[in-house]
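Some structures are shown below for you to check.
Values in this text are rule-based calculations from the coordinates and carry no lab data. What you see is a predicted model, and the numbers here were worked out from it, not measured in a lab. Cβ atoms are built from the backbone, for glycine too; each structure is taken alone.
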Structure P
Amino acid sequence: MKELTKAEEQLMHYLWGLKKAYLKDIVEQYPEPAPAYTTISTVVNVLVKKGFIGFNTHGKSREYYPLISKEKYSRQSMKGLMSNFFDNSAKQFASFFTTQEDLSIEELQEIRKLIDEQIAQRKS
């Protein structure tokens, strides 16, 4: 899967939230000062070419929809992050995350609970 630029990723987040949208609907998602309509249109066209967005034509208008789920993109992005920065080691990632982030004791306990639940599921 190809990587997205920050602008492309931002647009995809809006489209994932909308599920289906015309270009004007996507443009309305941007906070002020919003990029130019033509700039957003260009990003949409790039995402269509990359295979991230599909569309249905209604007269002269196109209704866009994501071809890649947010979950699938997130999973691929995390795999890339793990590969590029943590030698594909979940242990190194977890170690970095828990020592570098400013996590409260409650947040660490919640993470521990999630891990314990996964261990229990996999044992049964």
Structure Q
Amino acid sequence: RQAAGATQSLLSLAPHAELLPLVRRHGIAERFTRVDGRPDRSTDGKSGHMVRHLEALAVPAERVVVIGDAADDAIAAAHVGAKAVLFTGGSHSRASLERVGVPVVDSLEEAVSVAEELV
């Protein structure tokens, strides 16, 4: 979808120093305009982390769709005014994801399609 002018970034609570080598090792670093892991000793949680991430990207939250695999991802997106799609491929059950009230999908491809409809 990058060919259509969309960008994607990666935000994770994994430690930043561990996330960057992991993304590079998988050969996907070039897919992201920004990669942010949790700064050392940060206790801000997902919402604060997402605020800093979007500020660094200089992208208005209303143009952002978070694709996540946990209810907290959708809650953090709502906190900053972004939309969210949740993916069942993580460790959370579909039922727990559906309780949040955002679209829930079973594949990343479907997540991207739904995200495109939301913006």
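Consider the structures P, Q: one of them gives 11.8 for mean count of other Cβ atoms within 10 Å over residues 78-85 as calculated from the coordinates. Say which. The read-out comes from structure P. Volume of the Cα convex hull per residue in Å³ computed as 108: which structure among P, Q? Here the read-out was taken from Q. Computing distance in nm of label points 7 Å out along Cα→Cβ at positions 30 and 46 across structures P, Q gives 3.1 for structure Q. In this comparison of P, Q, the computed figure -12000 for helix-only ellipticity at 222 nm (-39500 (n - 2.57) for each DSSP H run of 4 or more, over all residues; to 500) is attributed to Q. Of the structures P, Q, report the one carrying the highest value of mean count of other Cβ atoms within 10 Å over residues 54-61. Comparing P, Q by mean count of other Cβ atoms within 10 Å over residues 54-61, the maximum is at Q.
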